[in-house]
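Okay, got some structures for you below.
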Structure P
């Protein structure tokens, strides 16, 4: 917090140029090094200050001219005096009545639930010699309960439309619904969080513990983006869904964040639907879900989205510690991401069921990567087109305990082509030598062409894998068409 300072002529000229916050050459902060925090230089002074022997105070928040929804407003500021500060007093009615603030050189006052209207806020410091400050600059504040919440926690259901700039973390609490209308643009103040809270005290985020409903249209999408005129990845944190919060998003764009959507569920039932959305230009993951613990069930629907230009995975769907995920991942286009296109990870007695179908995935590391450790995956991967990746599909089953079957993965009608390593790779590693463990898998009607190796099926230690390959077309691969390494009882019929 470096507000109300004189920064010198060069810095002041840059600040006066507008589009703040931004990179000020004489301030070394998050704009120069992403691991640093942000410096709040707002309300900068235009001239060198002349110090006085009298007590003096300044209001830092709220800023002059603020329009606020109301609720609890924290008035805070600073004070100084040669003789020392005895106390600071606050008036919200232009000096007619005064209230004691908490603190001395740094002070604050909680203004509870003001009614709608215009207010003039003043502060005055009293020093240890009982000298009273003549109140300085007033701060004008307008309370309008119909305004959207642009920082802090919603006190009730809200409907957002038009263009809204969020200056800090905004939380939708349990049992509260935020509806965002078609055509709305939600801008997050770049590299700034006036609440200095959340997962990153220098970046704002939208936190959903209740319900978010954001339905755009093809002609009027909803946009979640940075406020900067020169936006960049990681300008804001993203949308985080916590504590059984629900998200229903369609025809929306999420851009210039860390992660697009980060969903976490550790008890009870949870759901999320993301359809017809563009999620791009992120420093992290497009869509991330984490589901954990017994009796926890997550229903995730991800249909007809485009995810691109992420520094992490396109989608990362993680279920662990006896949690269960029911998934529909269909009709998405995922491309030009630095990690996996889709990464499905189940761990420690977790379960994942559902379908991954009709997706096009290209220019990723592995198009579709499933890793399952001591867990059950009953999943159909069908009619996907995966090309120009390192590996097309890679299912990797691991285990070290006697926990029974891992489900029957089915791969059918997929077009897997032009991947630089393996088209379809299935691997089972089982390291508990007192038992053997068998996974059955079905590959039917797939076309696997132009890869380095077409289909590779392998086992490690006591991990038995029983494949059935029927009516697949395997052609034009540089190395082996079908490679079976220590597989048992393979059924290979009617393949070209």
Structure Q
């Protein structure tokens, strides 16, 4: 019938100037490549096979009976842009489309009907060129007659598919199942739906009314919402309280049986213990049309959190009893908390707790034996009662610059006060071996802050640079007196 996009495959298509179907030029075509053309078939009132030809600068090639036209049947159909669900007062547009007509159409009458308690017609406008319209509307009865014509003196329009009238309705009622919201045709009566061709003939198309659409103007109603809760932290729960909230009731005109879903602002299950501070529960109910209702319950719990630390100093040779003052940071939603904690280690292992932390959801901590180890960043977990953090400390950062390098070796050689890394009360090769084992390692950034890259490990440094850095005492590690503290000095010291 025409208007179909087809792909022609062959050779030497470059520079093609014409594509024809049954001797009629294609509505449009484009040369995709030297072997492929995309073309839109022209209108044909007659069905049957048609020759297809392609003309190029080197000639015309014809493929007999290559495309078969199938006669179409006239059809008048109403389509709608209605959404999946439509509230009262919304506008719904509908197109009345005529298709499958072989002869030119000059006029037509379209008799429409609808439920006036559900839809109110807002406007009727002309369809595609060349059709214009006049209409008579009876909203009380839910009917309209639309007379569509081509301009006086026109030759009519060949209708492969054209909108002959456009309708706009306002939703004034409806149902959850979509009943009562369709628009249909009157095919009989004083003014039945039909068209006239350019030869005075009658065209009676098949009629397809619009489909109904769901009207749901009401969001679900949430009632019996649990009251806001206030509780003290329960013994043994470390800033948490265990309490149970009831479940709200949900009613909806279009969707009975809906339930509310509760989501906690801390991301935990409703059955989980409640942390210190205020947690908001958002109750939500959504009907099939996407209407959403929300309600809220808050749970407020006091007072503070405790974090348990398990710390191990990496390496061997640590004293059976070693006291250290550790620098800690703990990061959560409220920001960073800094603390200093005393740890009594046995053979390089210590356990201690910090119990004065604000109530928060902690995610990260750092641990450092300042001027002895690198700063280590560790994750924090909820152990059920207390927060828990476990980390391994790397010894050797005597300069406290978050890198273990020749500067720290120099501090060890000159017997820096912190060089007793293993805590046995003396500075000896065991401490030096810890520096050598960790040489080149760097510390972690703090939690919650911008990342700061530690300096690159130094394998050598001049005595003049040590003075400029405010570390003149490390010049004593220049054992060979060449003005540098480097690997040669390290070898001399060990040997």
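Looking across P, Q, the calculation of FRET efficiency 1/(1 + (r/R0)^6) of positions 113 and 169 (r between Cβ atoms, R0 = 25 Å, to 0.05) that yields 1.00 traces back to Q. For which of P, Q does Rg/Rh (Cα atoms, Kirkwood Rh), for residues 321-472 alone, calculated from the coordinates, equal 0.96? It must be structure P, since only it matches. Calculating mean projected area of the Cα convex hull in nm² for structures P, Q picks out Q as the one with the greatest value. One of P, Q was used to compute distance in nm of label points 7 Å out along Cα→Cβ at positions 121 and 257, and the result was 2.9. Which label is that? That value comes from structure P.
Look at distance in nm of label points 7 Å out along Cα→Cβ at positions 313 and 369 for each of P, Q: the largest one is in P.
Out of P, Q, which one gives 15.7 for Kirkwood radius over Cα pairs in Å, for residues 289-352 alone as computed from the coordinates?
Values: P: 12.2; Q: 15.7.
Derived from Q, not from the others.
9.5 is what came out when distance in nm of label points 7 Å out along Cα→Cβ at positions 73 and 409 was calculated for one structure; which of P, Q is it? The correct label is Q.
Every number in this text was worked out from the coordinates using simple rules, so none of it is lab data. Here the structure is a predicted model, which is why all the values come from computation and not from measurement. Cβ atoms are built from the backbone, for glycine too; each structure is taken alone.
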